[in-house]
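Quick note: the coordinates plus some simple rules give every number you see, no bench work behind them. What you see is a predicted model; the values in this text were computed from it and never measured. Cβ atoms are built from the backbone, for glycine too; each structure is taken alone.
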Structure 1
Amino acid sequence: MPLLRLTSVLQTALPHLSENGRAILSAFGCLNGHPAGSHQLATLLGFHDRYQLARALRREGLPSLEVMGGWARTLYWMTEAENSGKSLRELAERERLDPAVAYRLVRRVTGRRWSEVRREGLAVTMLRFRDRCGKAASPAATLPLAVGQGALVPAPRIPVRLTQRNFAGRSPSVISRAPGHRVVQTISERVAIDGAPFDVAFAASGHALVTRAHAAAVDVLQFNPMRVTRTIPVGPVPARVIPNGNTLAGGQLAYVTTQFAEAVVVIDLQRGQRIASIPVPGHALGAVLSPDGHTLYVTTNHDKLVAISTLQRAVVGMTAIPLGIPQITTHPSGQWVLVPCWRAGVIVEVDAASMKVTRRFEVGGIVQDVVVSPDGQMLYAANEAGWLDAIHLPSGRRMATIEFDTAALGLALSADAMHLYVGLLGGGRVLVLQRQGLVERASIPTGGRPRLIANAPDGNAILVANEAGWVDLVR
């Protein structure tokens, strides 16, 4: 999630590029200059095929994919060598690459030996890269993708050990099961979706929306039976999709954070198309709407929390946070925004009006998704280091922790606020926990790598996006 140094180097060398050109550089930066192949890179960026990608490179004044990859690899090795002091041989062996191949690659793209490149330094190499790529550029259109099918590969079950710890000198809670509340626990339908599904959300129209992080698109799902009815191109590496009740020309809107486009894209769900793009500083990651729908809060990999007016479609506020990730939530009152900060091991509370950090909750580990109870009293946080925290918001005290033996990532609260759904990324399961006492009520074997979870407004189902290539409807 944090800003990668190679991405910064590439974009600093070529600041003139269009949105699509910067997205191409971001892809090379994310992959350390070594994409798996032209087809995979084209799909990631939202092009139909490698030929359209090649034409986009030419329109941006960039060299061929092979040459771009060579320069990106060279710049990556330069940054690593300057940071660590390692030789090119050591860097190549770390990647299980023949050092002779690495030395020849540097010589081929730069026209100089590695020793000469190192002696000149990174700044000079960036200038040579800029000169090789030219200075003229023109906008390139992002093209739509067809709907594909993903393979269903079940993951082995990983045992989950539940251990509850209590804090602040409190005695253990009395664990009791609340009778009369239905537990969602059975997978009733599954639809295959390629492109690494990441986020899922229910729209007011009765449809559901799924972001396809590696396909530059959002799919629209219809129910009874569940199927993909439309694919909306949105830009490279979409992360979160946030439906909005506001309408434009009779169509419901949704906001999509598109990382490599460095923007929040607005889509009209009725027309099935992108209608606006709101630039943000850095890669747009997480997003959440204020309770009144007037402000969209977005995190970026520049470690910023950005406030966007949904009426003006412009950034109206900004504050620094330790580390930006795709998860974020608001307090039911709308007074605060709660932002988990990944490897910083903290959750920051930001005043929604002033955009100032008011509190920090130190939870440790690698904090991921967060939810707040409807009464605003409790904050729950999933942790990739293998646990779930329960924090009493008025006092700021951590009241309990439940441990899992595997990474927890997605988190959702049932409509009646009686249960928590916790996605276990490495375990291929979703746990259903009773909020009272944090006891397990069900374990749903999804397989794959469950990502984010959405709760149906009527409380009778949840949707689970699975990075392995499908979405599950659980009833």
Structure 2
Amino acid sequence: MDKLKEECAVVGVSQQSSGTAGIVYNGLLTLQHRGQESAGIAVVSDGNIICKKDTGLLSEVFVNESLDDLNHGSTAIGHTRYSTMGGSQKENAGPFVTEYLTGRIAVAHNGNITNAGELRASLEESGLRFKATCDSEIVASLLAFRIVKEKDIFKGIEKAIQELEGAFSLCIATAEGHLFAVRDTQGYRPLCLGTNENGIMVASESCAFDACGFEFLRDVEPGETVVIKNGKIEDTFFPDKKKEKTHGLCIFEYVYFARPDSVIDGLSVYEARFNMGVILSKEHPTDADIVSGVPDSGLDAAIGYSYASGLPLVNGFVKNRYIGRSFIYPSQDLRLSAVRLKLNPLRAGIEGKRVVLVDDSIVRGTTLEKIVLSLKAAGAKEVHLRISSPPFKFTCSYGTDIDSMESLIANRMSLEEIRKSLGADSLGYISLDGLKAACNKCNVSFCSSCFTGDGVL
């Protein structure tokens, strides 16, 4: 499917009793949408760190026996990965466990380190060697290197964080049982804290707390490091106080990446998407009979569009939820009809109707063209596309998987040309001001470089 990929997920748990691996597993399962290439869990047990990781979905990497082997520590971290730097081989799976002269650390990372090449070269000059090709291993090695140099875990981690540039939300576990939650100064990627009577949980999204019996406590602030041990927050500090803040949370977290039942930096993801649909209906009204959303990321904005316009909301598709990683295209004919394997139009709801079709974004345009054609083949009289993000025109330096600006349809075609190429009867994108208004309850600033080009490296 022609969508941006969902970054990675990180989860960490510190509590007063053992059994943290099972909690981390459930948290990662809730956040599987953020990465499906690999998964791993690292547990601190009796002064040691035990880690299991591999390529594949969480359920493929862990079976009951392998999870039981890990379920003895009171501190654990976990990671699911989508590769935005490096390939999808096993060596790039997280968390990364790094040994140094006096100990061990495990690191789970979501984001993209923009100075990773410089850091790797510097560390190699100091004698370090690397097995993986991703920036997460560089982060783990840098942390271990600075801990040794500073001869102190806390000072070493603080020093290393100051050297990192780009996007990073980190869960760091030490063999001594400390859990560190770290968010970069810009706050590009989400990270939040949950609590229950037994401990503290860290997760990329708050929806993980609901599945694990924790209550949302607060977001980790941009630039903040939270230190946790034995299920309690011991300290918080801001290593990069002097680093200039220029961007902020990736606005695509609200548009597409995050689950709608999450709350990020004070704003419900569902509420933001509903608001996008409301604003879309005002910016791009049309004569139509029904509103439908492209599953799943277009559904909430479609609800908002329907509410504001007064047009009935209709389920336009049946989604096949059992395709998973076996969704392959052995022939050109099947590649052309691949979208129908996952999304099949519901003829009874759309036949003879003028349809407002709401989706979250248009990246390359290949999938949406087939969706529009399938609706018309199922009897839709007209299809009016409404997109709940502005035209996507620029590559992202901070973790979104767009390889070149030339691959983006908004850079190759005018609005009218895009409409014609997709086979739509009309096309309307939400404005950038409209998108920001939809998210105005968020209590941090936004990065919208993919729409404006500001800050693109």
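Looking at structures 1, 2, which one was distance in nm of label points 7 Å out along Cα→Cβ at positions 70 and 422 calculated from, given that it came out as 5.1? Of the options listed, only 1 reproduces it. 1, 2: which one has Rg and Dmax of the Cα atoms in Å, for residues 22-197 alone, as calculated, at 15.2, 47? Computed on structure 2. Given that helix-only ellipticity at 222 nm (-39500 (n - 2.57) for each DSSP H run of 4 or more, over all residues; to 500), derived from a single structure, equals -6000, which label among 1, 2 identifies that structure? It must be structure 1, since only it matches. In terms of mean count of other Cβ atoms within 10 Å over residues 102-109, the structure with the greatest value among 1, 2 is 2.
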